[in-house]
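Derivation of every value follows stated rules applied to the coordinates shown; laboratory data play no part. Predicted, not measured: the structure shown is a model, and the values here were computed from it. Cβ atoms are built from the backbone, for glycine too; each structure is taken alone.
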Structure I
Amino acid sequence: MLKVGLIDTGDKTFCRMPHIGLAYLAATLHKAGHKVEVIDLYFSDNKEQDEFFNKDFGLIGITCTSFSFVTCLQTAQAIKRLNPNQIIVVGGPHASVAREEVLINKEIDFAIYGEGETPMLSLVELLDDDKNPSLEKLSQINGLIFRNAKNRVVNPPAHRIRDIDSLPFPIYDSFPMKNYEMYPLSSSRGCPYDCAYCASSAIMGRKWVERSPESLLKEIEEIIKKWGKRHFYIIDDSFNINEERVKKFCRQLLAMKLDITWGACGFRADKSDPEMLYLMKKAGCKHIEVGVESANQRVLDNIGKGESIEQIKGGIRKIHEAGIQICGMFMIGNPGDTLDTVRESIEFAKAQPFDSIRFYLALPYPRTRLWEFVKEHGRFLRKDYTNFHDFSEVPIFETDSFTCEERMKAYEEAKKLMFPKGFPEELSFTKEKKLVVEYVSNKHERIKPRFAPQ
């Protein structure tokens, strides 16, 4: 049995939820007989962090996005100063897009890309048998990145998990559950679409794998029984690909009389069956996020959205008529965008019955078509993608047809529409504003210097 420590690098800027990826890893390792402890840096002080870093773990895993990789690296450095022999593996979205670049940093021993459960378990069991495994054995773990004497080695990707019902439910026993406002739920993995800006295919692949309503409802029951009722938030990349599945989930949820509230992101407007929406509302759905991206059809075609403006408009109307609050999500700067096309999106947003609106400057990430588009047709203004978040207040790139100055002008015009009618209670603007303040004071003034390289 190996004792494993898992670290959430603590980005809770906009919503406070436990990290579901770590919870799935914890469950997978626990089922195999290994002991797991988790720490959330956002909700831990220096003393708690020191105690955790000084524990005798056979392996420590750190999850991070590209933005939180700086904190991840500082955390790894702090651990290695205390225990130079501690084995550290990094996973999460950043490892999937950066791949071998993660191991440029000597403090990180391994990285895992793609779905983490299978390669993480394989690595833990290998280290449990042999603390210094051979390169040959390491090379047999698909999804693992490691070093040999000369190079960084990226093994073939792990096979996708086809039956996610077979996974044990996420375990939250080591999480500071009292600090979270809502529970995350994963009802599917992957996305069948290939939008130019999205890194989902690099992380999970293009295959969309659904989970059965029965499995999802059983997890909800267990969470309520153990932790009490809170708002649930479905975090899928593409929640409503199979509308009949959503209907079945809602009907069974109503029959069980669990009386919960929930919301969902990754909602396709072109798959807005009125019966499905009616059942969602009746079953407690309060809000959904719809990725519109642009009101210009040419831009939508360029990014591969696979929807028409009329389909999007019709879907928004149906959602509104069902009584579900809608957050309209738009982007500024995708291929084909100009100041004029963004103004089309602004006028479109004004005319729709959105309850809240968000405009984001497009961010290019490696292994996306947007990244390749910028390399071929534009200029990076900031190429270090570990220094910007899911959003940026300044343009990351420009093109001759849409300059940095024009992008800023478009963003300033669009920002006037943001949060005009407030958010659902679960994601209120008041809470969001408060969390931003805490992020600035907590993360950058407390945690970041705490892990500053020495």
Structure II
Amino acid sequence: MSIDAIRSVAAGGTVVAYTALCAAIWWRERLRAVAAKAASNALAGDGAAEPVLVAFASQTGQAEAIAWQTARWLHAAGTPARVLALDAVDAATLAGARRALFVASTYGEGDAPDGASVFADQLMARTIALPTLRYAVLALGDRQYDHYCGFGRALDGWLASTGAAAVAARIDVDNGDPVALAAWRALWGAGADTEEAEPSAAPFVPWQLVSRTLLNPHSAGAPIYEVAFTAATDAVPLNWHSGDLVQIAIASDPTRPRDYSIASIPSDGRIELLVRQEQHPDGTLGAASGLLTSTLAIGDTAALRLRPHRRFRLEANAERPLILIGNGTGLAGLRSHLRERIAAGQFENWLVFGERNVAHDFLCRNEIEAWQAHQRLARLDLVFSRDQADRVYVQHRLLQVSDEVRAWVARGAALYVCGSLQGMATGVDAALRDILGTETVQTLTIDGRYRRDVY
């Protein structure tokens, strides 16, 4: 057999394998959607009694988990319940509901999480009348942020403005506070089995630091390190998905573990992170970034746990072209997706990445340039803001190539944004709305084709 024939057979095998992978992912997601609908229908009962609407606004999955748990409590007490993401709730759904419970997380600076952004844009911007609705709100947040429980509070205020009546005062939950969660359960779980477990995260387990590499020597910005951990024991499974997070336990602040986007995939055999070292005005380092970039010695262990981030996974987008947009350490989440896609033989990847200076801040340069040289990236746009007189950022580059963005989206592309909320992510969102139109961006969000991991 000739070399060309062998190459042809190999290429054909790759296409077949990738097609099979895409089909498997599509089928898995279809089964998940069917299972969720079946679970919701089962909790809603036989129609003899009107179900309580339980709506959630979730970014990383916590609010969704609590919403499902709340519905199970109601069902156990003999009250049917219907579970919906807030973006699936429209004015007619609210008008037709007599009772509704809302579990709402907050994203960024008091904003709606992506799973509720369309609801916030389309319904909360309007004045509607809901005089027969009785409701309660569980707001999830973290007091270390200025706009603590911001979206939950805004939702509560908007519901009150519609004429709906609160049947209980809003409960604000600070970083998963068990006392506040117990108060919510006391309201809606009185008839449930008291031995039933609360929704809980996986336990922290030891991971060993095996490498730490400075990625931006001589940068004008703060140092950025790639740190890598391997499981300290063989009993720890490597079972995350690209797009997922890892939490770091901090001894000095045990109630507030820190989230980091995972920059690697399980086949790499280790968790890799991109960490910017934070330095306070008094010269001390941030609790988490200092631990990861300075305090830990190679060979030391840290307590980590994997955290699923369903709203940033590939899922049904695995077979689509991808536009991946980010800046700084936001490259971490994008890199995991690119590694996953490239390993699967999918090369319709457009990376738009921004940093300060090409000479010092081109993170993961060798890997990205190798992808480009071997046609693993269909397009690469690099934006280094300080390398010209006028500051240029990734959102500006998108506007400059708006025709290409529209063409990719028309071909079915999904958009993934990872990095800083202030400046980059808000600027990118505004640019996409300018390029595609707000209605299209909202549709992409509802369809899961516009996903963000921003902080």
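Using distance in nm of label points 7 Å out along Cα→Cβ at positions 229 and 365 for the comparison, can you identify which of I, II gives the largest number?
Looking at the calculated values, the largest one is I.
Thinking of I, II, which structure, once distance in nm of label points 7 Å out along Cα→Cβ at positions 109 and 261 is computed, gives back 4.6? Mind showing how you got there, number by number?
On the way: I: 4.6; II: 2.0.
Going through each structure in turn, the value belongs to I.
Looking at structures I, II, which one was distance in nm of label points 7 Å out along Cα→Cβ at positions 141 and 189 calculated from, given that it came out as 2.3? Working shown, then result.
On the way: I: 1.7; II: 2.3.
Considering all the candidates, the number was obtained from II.
Taking 17.5 as the value of mean count of other Cβ atoms within 10 Å over residues 53-60 derived from one of the structures shown (I, II), identify that structure. Walk me through the numbers on the way to the answer.
On the way: I: 17.5; II: 25.8.
Derived from the structure labelled I.
Could you tell me which structure in I, II was used to calculate FRET efficiency 1/(1 + (r/R0)^6) of positions 221 and 333 (r between Cβ atoms, R0 = 30 Å, to 0.05) as 0.10?
Numbers: I: 0.10; II: 0.95.
The correct label is I.
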